[in-house]
Each structure stands twice: as structure tokens, then as C-alpha cells.
1. Here P(r) over Cα pairs in 5 Å bins from 0, in percent has been calculated and equals 5, 22, 25, 18, 12, 9, 6, 3, 0, so which of P, Q was it run on?
2. As an exercise: helix-only ellipticity at 222 nm (-39500 (n - 2.57) for each DSSP H run of 4 or more, over all residues; to 500), calculated from one structure in P, Q, equals -18000. Which structure is it?
Structure P
């Protein structure tokens, strides 16, 4: 959902997290995945 543009607060509520910091863990995972895909597929990476 995060990768498709969902607001992190909406995701927080859906997952039932009391703290946004818990939900932010997913943003780090998403960023790492994007960097990995970029490094493996971009011709200039």
C-alpha cells in the first residue's frame, strides 16, 4: 500500500499501531526494496 501512495497514517490505523514509529519500519523496507530494484535494473546503476 505504501508503495502505491497510501498515506502512512492510514496504514498505521489499518495495522493497529499505536505509534507511527512502528509503522515507519515499513517505509525503510520499501525504500530498501526500491534501491535494490534500481541497482539491479537501471543501466547506469
Structure Q
């Protein structure tokens, strides 16, 4: 659920990389999903 929303937000420019990182910290998406969305490994 969150993954698809955040992926779309990032793709459309509504969210930046830091916002996606915060979603991982809050447990909304996994570090693996972060990598799929931004194209980089999650550094934490």
C-alpha cells in the first residue's frame, strides 16, 4: 500500500529522496523498497 503511493510521489517529484528515507525510518516501507524507488541502496 505505502510502497506504491510513495513510489508515485517520488516519480512525480512530490517527494524527494530524504522524504523516502524518512518513510523507511517510520516503518512505512522497507530498505529494499527504498532501493527500488530511488535506485540506490538505503544507507540508513
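1. P
2. Numbers: P: -22000; Q: -18000.
Of the structures listed, the value fits Q.
Coordinate-derived values only; no laboratory data. Being a predicted model, the structure only gives us computed values, none of them experimental.
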